[in-house]
Structure I
Amino acid sequence: MIRMNMLQNKMILITGCLGTLGRSAAAMFLERGAAVYGCDLASPDLYPEIAKLQERYGESRLMLRQADMCDEGEVKAAIADVDRVFGRLDGTYHNVFTSGWKPAAEMSLEEWEHAIRGTLTSTFLLNKYAIPLLIRSGGGSIVNTSSILGQIVSKGCLAYGAAKAGVDQMTRVIAADYAEYGIRANVLVPGDFDTKESVTRQSEQQRAAIKQSAWLGRSASADEINEVAAFLLSDASSYVTGASYKVDGGFH
């Protein structure tokens, strides 16, 4: 049974909060009692459903900030603002990434570095500056979103796959380094999940291939991914750290 108050009084920072996973997470975490501080490179003005959440819960429960999680100064400023507004931090849910799909010989150094910075470096920066506030808050939970493509081989998925594999290992090391401070760190590993963008971009053949690749025969919804994130951010997962949670429908 899902406890609807499982995140009661938790202060959760969500990055990539205006993406498909981020918007779903913000609504779910608020419904389950959390206060949410959301960061995204895009403007919240482009997402009326986020404005409706702010109207419903007020700024005491939902704050939004336009910020680039690949920029060290902007990450530091966002964490400082969380401290200023809420005075604590109980968990982070990092969803920022940059894709990069080319074989090695065809990929430029600029393309490689763009994917690594947007995916791996952004994770490092968010974790680096969130950890001191988590420690001052008495500990908490870090959830970094990876991908099944960091664990399996897909042709052309060089930079993105390498970056997500790096997120996996980074999170395990953080779990070991900061356990003594009451900080847990885990990786969320989605397979394919439905977004408006992917539905528009994918052909019927591609959607059929995805169904064949997952034992459950379909893509996930964002809510199905975020149910696991909510668990990892809650006290129900108090003995879980350094783990990699696949939410991939049996992707193979």
Structure II
Amino acid sequence: MDESLAVTRLLNHLFAGPVDALLGAVGIHPANPDAPINNTFAVELCVVLGFIAFFALVRLSLSVEKPAAPQQFAEILHELIGGQAKQIIGHEYQRFQPFVTCIFLFVLTCNLLGLIPGIAAPTMSPVVPLGLAVTTWLYFNFHGVRAQGIVGYVKHHAGPIWWISWLLFPIELISNIARVMSLTIRLWANMFAGDLVTLVAFSLIPLAIPAVFLGLHTLVSVIQALVFTLLAMIYLGQAVAHEH
């Protein structure tokens, strides 16, 4: 069993009771009631709180004449994600930019945390990519229904040709649901493999060679965050697009 991080022990000390009660209310009984919070959740919580603090700092220190480094970073990120969202989602992409930006930052940070000795990347735990995938799936389907209405969204999956709609609809429905599995496996498998290769490299060969694998791990972390975000944009664009 992995050793608990200091922040995990602190959270369990403060909130073990309420968390046990909450889990018990939905029929879940932790294996260790004294420590229901694991390292993965603790690290995720730190990531979320860190970004809340960062963007609060950016908001409080906004300046047109002399923007500070945090504001410059936020503006670069806004332009980067916004530019991609405009090309992929199209009309009214600004409505979805906060969501895809949060997805990108969260996935990227969780991926890169695996580079820190003693901390496992949260995305190595399959439940984290699954949670992200389900959230993304619910989000783009909700906005698809919102943009087109229930009937319009069903017709969207049936295709423009009525006489083969009976065949296309179940195929499109299965494809839509399978996106949860696709997003989950792609992110989890790549991050798990990357961390495993890096760990093996450090345990078997001299330090200079594993340093190369750290660079590759960083590259994989960035690429997987971009891929997940771009796929979320593509699915959103398809969901809200109106047939002409």
When semi-axes √(5λ) of the Cα gyration tensor in Å is calculated, the result is 34, 25, 21; to which of the structures I, II does this value belong?
-> II
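Ranked on FRET efficiency 1/(1 + (r/R0)^6) of positions 55 and 103 (r between Cβ atoms, R0 = 30 Å, to 0.05), which label among I, II comes first with the largest value?
Ranking I, II on FRET efficiency 1/(1 + (r/R0)^6) of positions 55 and 103 (r between Cβ atoms, R0 = 30 Å, to 0.05), first place is II.
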Using helix-only ellipticity at 222 nm (-39500 (n - 2.57) for each DSSP H run of 4 or more, over all residues; to 500) as the calculated read-out, with -13500 as its value, let me know the right label among I, II.
-> I
Could you tell me which structure in I, II was used to calculate distance in nm of label points 7 Å out along Cα→Cβ at positions 39 and 215 as 2.7?
-> II
Thinking of I, II, which structure, once FRET efficiency 1/(1 + (r/R0)^6) of positions 63 and 151 (r between Cβ atoms, R0 = 35 Å, to 0.05) is computed, gives back 0.55?
-> I
In terms of distance in nm of label points 7 Å out along Cα→Cβ at positions 79 and 223, which of structures I, II is highest?
-> I
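Each value in this text was obtained by applying a stated rule to the coordinates, not by laboratory testing. Computed from a predicted model, the values in this text were never measured in an experiment. Cβ atoms are built from the backbone, for glycine too; each structure is taken alone.
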